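> Pasting the structures in now, so scroll down.
Bear in mind these aren't lab numbers, they're just calculated from the coordinates by the rules spelled out. Because the structure is a prediction, the values reported are computed rather than measured. Cβ atoms are built from the backbone, for glycine too; each structure is taken alone.
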Structure 1
Amino acid sequence: MKPLIISLGGSLVSKQRVNVNFLKNLKTALEDKDFIIVVGGGRLARDYQKALMQFNADNRDLDEVGIFATKLNAMFISKILNASFKNFEELNFNSLKKMRKIRFVLGGFKLGVTTDYVAVEIARRLGVRFVVNMSKVRFVRVSNKPIKRISWDEYLRIIPKKNAPGIHLPFDVEASKLAERNHIKVVFENRPDKIKTFNFKFARNNGTIIG
């Protein structure tokens, strides 16, 4: 059984304060599952980045601060889920494929590379065909109408062509291109009870599916 690969938006981890109820429900939902979660920086990253902009910080500075925010969120989540906090560089994918129990939480790791991208790259290396995107967004909207299913080609036409630090999209630009190239679907779902019963055949009953 392959692990669930989850790109967890930092906006679900904390808003004005830590989202304890959501995290309790997520812990329950994942109790019996194998997973690799990659956590975004969310408001923590954006607040620091916004402040840094007032001090003429460049994109490298903004990226570095954002990465540290994702790692703090990831370590925090790992403690809640009784999982191992890992850096991407520490993952041995050959060993992972043989492990009987996989419960890891990661943040970002490289300048210019988002946590969405990391989640898709992990899925690619492990041969997992779905990435679950958990964020405030459950449906991609076109002309403010929720879309149940959209192709990668259609999705890439409605989002910006390039990333920028702190950019806020349903799913990251470069991660989307990587998923398209490797025929990986992304399923949007922000309700932990649906994650508890999630399987790849059941994915169509969740939020937007891209791919």
Structure 2
Amino acid sequence: MVELPLSKVAAKREARVSEILECAEKNFAQKGFHGAGISGIAADCGISVGHLYHYFGSKDELIQAVVTLEMARQEESIAAFEDLSPENMRAELIEIVTAISSTDEDPFRTVLNFEILAEAQRNPEVAAILQSYDERMRIRFHAVLERAGIDEPELRSELIFTIFSGLPARTLRHPAQDRAALLEMMKGVVLKILGAEPAS
């Protein structure tokens, strides 16, 4: 099926929606979902509150859109694992772990993620979005491990995801941690989680 190009009107709307979401993300990361106001988000975008409501009917709808966007970004990261070769999966997975653990990429998203987790505890709609994307990511990662001949992929995936999700929290709680030493130990832990190489 051939995809038709967006009309100028549709393209303009898409660009405006992206701009609003970017402004909303920054405001929510800085002030929290409940501390940030629609008027401040609209002002940052250079539009009126009424104009913003033309694209998002309520603040709750805007929050859900931001959560969906961030979860979609996280799901995209699974593609890096899906490209791993089964033969060298363990070594390549460790390289990805190293890259994630040794850098502080886009720190404001860590703040946003903490805000999403907090909101999910009191907002069923946000919790549903979070859980739906998490399930999709787990299923895709299960497939990566299965393709590499690793048994118990569900449990091993859960352990690896737990390590990844805990790293930002530990960095926040213990900023003086010896990251290099922690990383070296983590490599062995991840290899242990993956288990022995399957028999050829």
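> Of structures 1, 2, which gives 2.3 when distance in nm of label points 7 Å out along Cα→Cβ at positions 32 and 64 is computed from the coordinates? Show your work: numbers first, answer last.
On the way: 1: 4.7; 2: 2.3.
Structure 2 accounts for this read-out.
> Suppose you compute distance in nm of label points 7 Å out along Cα→Cβ at positions 16 and 160 for every structure in 1, 2: which one lands on 2.9?
Values: 1: 2.9; 2: 4.3.
This value belongs to structure 1.
> Could you figure out which one of 1, 2 the value -12000 for helix-only ellipticity at 222 nm (-39500 (n - 2.57) for each DSSP H run of 4 or more, over all residues; to 500) was computed from?
Numbers: 1: -12000; 2: -24500.
Only structure 1 yields this read-out.
> OK, next. Who wins on Kirkwood radius over Cα pairs in Å among 1, 2, i.e. which is largest? Present the calculation step by step, with values, prior to reporting the outcome.
Values: 1: 17.2; 2: 19.2.
Going through 1, 2 one by one, Kirkwood radius over Cα pairs in Å is largest in 2.
> Between 1, 2, which one scores greatest on distance in nm of label points 7 Å out along Cα→Cβ at positions 56 and 88? It would help to have the intermediate numbers written out before the result.
Working: 1: 3.1; 2: 4.2.
Ranking 1, 2 on distance in nm of label points 7 Å out along Cα→Cβ at positions 56 and 88, first place is 2.
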